[in-house]
1. Identify the structure, out of I, II, from whose coordinates distance in nm of label points 7 Å out along Cα→Cβ at positions 199 and 263 was calculated to give 3.3.
2. Using volume of the Cα convex hull per residue in Å³ as the calculated read-out, with 166 as its value, let me know the right label among I, II.
3. Can you say which of I, II returns 4, 18, 25, 24, 15, 9, 4, 2, 0 when P(r) over Cα pairs in 5 Å bins from 0, in percent, for residues 119-174 alone is computed?
4. Quick check on the output: 15 is relative contact order in percent (Cα under 8 Å, 6 or more apart), derived from one of I, II. Which one produced it?
5. Of the structures labelled I, II, which one yields 13.5 when mean count of other Cβ atoms within 10 Å over residues 303-310 is computed from its coordinates?
6. Given a computed value of -15500 for helix-only ellipticity at 222 nm (-39500 (n - 2.57) for each DSSP H run of 4 or more, over all residues; to 500), which structure among I, II does it belong to?
7. To which of I, II does the computed value 19.3, 56 (Rg and Dmax of the Cα atoms in Å, for residues 143-358 alone) belong?
8. For which of I, II does Cα extents along the principal axes in Å, for residues 279-318 alone, calculated from the coordinates, equal 39, 29, 14?
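All of the numbers you see were taken from the coordinates with simple rules; none came from a lab. Just so it is clear, the model here is predicted, and its values are computed rather than measured. Cβ atoms are built from the backbone, for glycine too; each structure is taken alone.
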Structure I
Amino acid sequence: MEERLLTKDTAPFLTGKEGGESFDSIRPYNDDEVRGAIDSLLHDRQFSHILKGMVPLPLGLTRGLLRLATVGVKSTLGFQLRFMKPVVKYVLHKCSTGHSFAHDDIEPGAERYTFISNHRDIVLDSAILDVMLNKDKFPTTCEIAIGDNLLIYPWIRTLVRLNKAFIVRRNISRLELYESSRLMSRYMRYAIQEKHENIWIAQREGRAKDSSDQTQVSLLKMLAMSGEGGTAGAIDSIKALNLVPLAISYEYDPCDYLKAEEFQQKRDDATWKKSKQDDLVNMKTGIFGQKGHVHYQTGRPVNEWIDTLSNLSEKEFFQTLALRIDREIHRNYRLYPCNYVAADLLKAGEESYGEIGAYTSADKARFEAYLDQRIAMVNMPNKDEAFLRERLLTMYANPVFNSRASNHN
């Protein structure tokens with residue numbers, strides 16, 4: 001390998017700093033930290049019991065298998081490919097009927113991308129993308145933005161940093177939010193341009209519980225904080241990240257009944273909030289629940305059209321950019337029969353998708369039986385079945401409504 005000289009330009013890459021700014025508080029592990037992090041996982045009692053629940057073997061043997069699986073792993077990419085990739089492929093094999101990835105607008109090569117996507121699963125959105133990128137010969141996987149509200153145990157923080165995650169701080173003061181956003185924006189630019197990594201980030205904080213996916217303008221403003229102000233500075237910062245809208249489509253959402261229950265909890269008690277245990281249940285259900293078919297599809301890279309927004313004011317620029325990203329995501333959904341059935345059941349009396357062949361009578365019967373099963377899984381006092389049914393239908397119908405609107409614009 002060619003020796004790399006330590007110069008003013010390469011020093012930030014080697015030290016984990018850019019312009020004298022340390023990213024240690026948010027970055028993934030450096031390669032020289034990987035072995036120690038793996039060893040700390042092996043000795044974490046809680047993580048060991050989680051592993052034992054996944055692999056029904058004696059605890060010592062379970063730890064031994066993990067140690068064996070990570071022998072020779074010396075980088076975060078190596079950890080992803082050696083450990084995470086087989087786990088995700090196993091989950092897809094057991095918990096889906098198939099998966100696919102369409103990326104006509106981008107191709108493997110030297111270019112790096114920031115994938116900005118709708119958010120369907122707490123854990124799997126980026127992990128499945130990594131498997132698909134690797135399968136289709138992209139040269140590297142993604143660094144992943146993850147909220148610190150999900151890092152509820154030390155082993156989770158260790159595991160996600162091994163999996164190339166950088167940390168997004170949540171629930172902080174206004175002043176802290178500004179400094180944290182600026183740091184993350186600069187880190188993402190550094191990861192793309194200096195580390196030559198891809199990035200995955202959700203288009204909004206948290207999942208859209210009703211599956212109506214909209215990009216947060218505040219997120220785009222954060223992405224632009226690495227550069228100068230004004231529209232020109234924002235365009236320069238966004239172009240440096242090479243944004244690619246990505247549509248994630250699940251045939252069935254394993255957490256749909258949990259989301260419906262959450263809607264009723266919030267309706268009945270305005271002060272209700274999810275607990276740490278609720279987050280863990282959502283993570284586990286999202287990973288191991290049945291998903292049907294899973295499809296990922298990229299839209300046009302933002303850099304292909306962002307210069308057409310240069311005449312807008314800064315406020316108009318961010319609003320228009322958010323709408324254009326939404327349109328790219330919405331028009332690239334994979335819509336399934338259950339989505340069309342839900343749209344018809346929710347909008348009874350209007351145009352029927354069944355009449356134009358979007359689904360069959362068997363599809364409709366199957367989905368209605370599925371709805372009954374999901375409502376039965378909700379375990380709460382004063383269960384409002386009519387409300388829960390409406391919430392479930394809305395989750396499955398919104399991708400149809402958004403897709404139709406995007407194709408009419």
Structure II
Amino acid sequence: MRSLLRVGLVVSLLLVMVPFALAADGLALTPPMGWNSWNKFACNVSEKLIQGAADALVASGMKDAGYQYVVIDDCWQVKRDAAGRIVADPERFPSGIKALAKSIHDKGLKFGIYSDAGTMTCAKRPGSKGHEAQDAKTYAEWGVDYLKYDWCNTDGQDTRDAYAKMGQALRASGRPIVFSICEWGNTKPWIWAQGIGQLWRATGDIQDCWDCSRNWGGMGVVHIIDLMADLYPYSGPGHWNDPDMLEVGNGGLTLVENRAHFSFWALFAAPLMAGNDVQAMKPEIRDILMNREAIAVDQDSLGMQGRKVSDSSARQVWVKPLADGSRAVILFNRGSEEAPIAVAWEDIGLYPKTKARVRDLWKKADVGAFSGRFEAKVEPHGVVMVRITPQF
């Protein structure tokens with residue numbers, strides 16, 4: 001088993017020497033970072049809420065840490081006018097979306113919006129089917145920088161055709177708009193969506209829990225980690241696997257689980273879209289979302305998605321090669337009791353006798369120099385996340 005893992009990792013590491021084919025449009029060359037309204041507020045969106053979230057991103061320092069997109073999810077739209085143009089809720093967005101987008105831009109942030117490939121959105125608002133070019137043009141005129149495009153009420157439609165139609169409309173709109181494909185991984189978009197969008201959902205909807213599931217497809221954090229495990233070959237600059245938005249700080253996870261959740265999203269080179277109430281964050285939640293060393297792993301220019309290299313019951317080791325030759329490593333304890341977990345150099349593509357510096361990314365401290373392996377005690381449902389840098 002270990003020898004096979006080593007062979008697989010050597011192949012992955014060889015990719016370090018071969019530049020990824022970057023997206024021709026130059027969009028999302030690192031995973032998008034920002035905030036989305038859905039996980040915390042669902043349909044309870046308004047101009048005031050979005051403005052407040054944008055202000056909080058700036059005031060908290062999240063903007064400076066890399067969070068740049070402010071995205072309104074479902075329920076901002078109410079109808080189409082006589083010409084078929086989409087209409088925002090005039091009571092909740094009295095200034096209009098264009099003015100809201102300008103205000104977001106004036107804060108040095110980018111603005112995102114939501115629609116659906118079907119006749120209606122998931123919340124039964126007007127979808128974009130049959131209005132793709134019109135909606136894309138409208139979004140461009142409004143100053144939209146990011147579109148999340150869902151997959152509700154799409155009976156009889158083909159996913160690839162529907163998303164390609166909107167992708168083409170966005171490219172023809174005259175404005176660079178990041179396209180987030182959200183069909184929940186049902187048709188394996190990692191196979192077909194590169195060149196259509198810059199990111200695609202690889203899993204069902206995340207739930208604010210560690211180990212749970214919903215009959216409609218929602219799932220807890222640990223289930224999503226498992227679904228992402230084998231998708232590393234399909235991710236890179238301009239084309240990202242998306243395990244859904246962050247639930248960090250929404251109350252359903254312990255502090256240890258929140259930290260593990262964020263660590264894995266960083267290791268996966270996943271979009272980091274905060275989904276909490278950023279206007280009322282506790283300091284410990286802000287510290288997780290703004291851990292710049294973990295963010296640097298997510299935003300590493302090599303763009304490789306991390307993968308599992310060791311799995312012994314509840315004890316796992318995951319690795320992500322980084323552009324400077326170092327490795328980000330997660331020691332993951334899925335069990336219910338504290339356990340020692342070790343990473344062997346041979347499992348992460350290093351010669352056993354290599355001396356390497358180990359830095360703990362949550363303690364934000366150097367642990368020391370080690371040869372051959374590193375071991376740490378890991379809390380249940382927790383991680384030790386380290387950066388291992390060979391010293392040649």
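1. Structure I accounts for this read-out.
2. Details: I: 166; II: 133.
Value 166 for volume of the Cα convex hull per residue in Å³ corresponds to I out of I, II.
3. Answer for the origin of the read-out: I.
4. Value 15 for relative contact order in percent (Cα under 8 Å, 6 or more apart) corresponds to II out of I, II.
5. Values: I: 13.5; II: 22.4.
Comparing all candidates, it corresponds to I.
6. Going through each structure in turn, the value belongs to I.
7. Considering all the candidates, the number was obtained from I.
8. Working: I: 47, 23, 11; II: 39, 29, 14.
It was calculated from structure II.
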